[in-house]
Structure P
């Protein structure tokens, strides 16, 4: 086992990421999502929700950290910041002011796989939101003014990294672990970027990035709320539909297989700010896009294993043996390429990391040997299906789910069929998926977050 030790306030990645009858009651499906394309290639998704005169308006660009050129880490996230600044028609900060004046909310976020912008406003303001987003899709101002949008936001992102990552021991450790897990893959670099590379980004880099990726044929418009398809089509054609496609978004992404770990690693990070130790193991996982049935089976299996207070790990380690104060198992399966599958626990007072690790893995090995019962699997898949179904009650959640799925190559049907697909998973399929990931032939990265003495 390779051992990596870190300490003090040393600098990692952020991650931006929940009766036995086999049924889950579905809310009334008054909505039926529809999709179409504008003539310039922009995909439009409409999710009707007529309970209140409110809409969620989102634009998803099919570009994220995975698309960044070598040495240009963090530019996708930096550009998200720049998009809120100046255009040919809007002064710096005016975008947010218009949204706020109209009683709305706006924000944005960046992932490895996409960048998304959203506004939540009264229905009558939807046209204005489309005008604003269409404007900054083509008219963004980027120059080398030291006080201009690009350079000033670059400084903001550098400070964001210092505050959110470099001063957060848990995030530091996670960044180190993910960098090892994804070594040689474009996901290797954190979304926010390496500090030195972010500091070196230039306005010219920003312009090149803007011209290559910010175009209608590389974007998805999602509108959820008190609207019809015809209403959205009319507004979208009058705004986004007037933008000429650039032809630069060629659709060739840097996605590829994630290399399997070839040895076990141990990464320990100690910091005086840590109050509660955490032990974790990270394994190579799966992707819902690449292998959906296997990903669903793994989700069900991990729910049985460590998905809550009724799970095997929680009942044994927290309730019965009292060796841990928390324990969980989960997978990042919503990326285009495989993310990690994780087992994590925090020791009870007086319990060492070695004791905790031995106890956790003993329970995991017992589960791999025994398999899962029908009752356990029914409970797990009911929970997962019900969570997905009840999320349909949230307008903004559904806009996010459809947008993120489509941005990585999924379909509307993938979202709609998820509850039924999960409820079809058998106990044999669930345990087979867990055995494949956590079996004795699979390597892992063990991570330990520990307190340390204050430095003199």
Structure Q
């Protein structure tokens, strides 16, 4: 009686069997052997979780092929059981299903092999019956020489004792662990995303050419160079700035800008704290310039102070004024009179008001104020005559004059008042005169002047 106990499920004739059909049986077996060495395709029911692939006894069957491609559409992993579980054979199995699902190759309760979608694996079946196992034949592959004509994908560990030569692209999704890395070419390219270099120690960049270039899309925007041992930080693009930025309260600020279109002019976002700025390297504190250089200080875009090479200091914004009376005015008897200084000789900081005849201090400080008053027609019978400067904080008395010592009227004389006074910002100052008693009014002439400046 014929049996099918061999691994290829070929017909095995019993003694005396096959009379007249022996040749046909033999030819069929030879065809099935050829099938076993060939390629077969087997479809899986759509979205099936399990599939049985049992080799037919003595007849053609794609499950007999050495190379089996499983097709179909899956929505989950499918377990494929190869039978009979007593046959021992080798298969090359391709997961040609759609849906990006794994297929799991099984023969019994023993080990299985999982094949991801699109992958091919070589497996062998041990044929151990109900406890049969499927083994990945290349789970531990020892190859003397390996030549890969196209892509090579390594999803687990790979140990190479010699030299790995790759003429195409080497892709390692899980990373590469190496002791030393030598590059024969000139480019490390990253098609997308960021490149992170994370080391436990320091990062050393040794450029024997002396230049380290920073580029964006092939265009240089920064360069580090060495010249005679000096470090150069360079902006290679014409008229583009070098900007130092940082986070201030979670917002980026430009702390320092070096303007290359203005010969490297430095602009700080805020004040500069330093122990000294030097024009020469002699170690003296302060601001120092040699030769014929001029030191200038600007505020609000205006020249505030200038020191020339001879040490002369000019302060164009410093409060200073000189005014005189525009016309003769009379002093009421027994009353104070503000002298009408309505004509400016100069008013450097526009602090004198010719309408109110007052000076207003722009800042708190010490001011030197002086007044020179020419008085005409002072009656000798006046008890006294006074000149004084009135400020918001105090009055500065210039002179108390008793004209009755003169032999005849009227009397003509000069009177002065002057002092350093303390004034707060917005304080005012003006000149006043007072005549007590007398039979005629005293006149203040246009020769009278009032002046002042910020002393300290």
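Name the one structure among P, Q that helix-only ellipticity at 222 nm (-39500 (n - 2.57) for each DSSP H run of 4 or more, over all residues; to 500) of -1000 was derived from.
Checking each candidate, the match is Q.
Using FRET efficiency 1/(1 + (r/R0)^6) of positions 240 and 336 (r between Cβ atoms, R0 = 25 Å, to 0.05) for the comparison, can you identify which of P, Q gives the largest number?
P
Cα Rg over 2.2 N^0.38 Å was computed and gave 2.37; which structure, P, Q, did it come from?
Q
Given 22.1, 66 as the derived value for Rg and Dmax of the Cα atoms in Å, for residues 152-359 alone, which of the supplied structures P, Q does it correspond to?
Answer for the origin of the read-out: P.
FYI, it's all coordinate maths here, none of it is from the lab. The shown structure was predicted, so the numbers you read here are calculated from the model rather than taken from an experiment. Cβ atoms are built from the backbone, for glycine too; each structure is taken alone.
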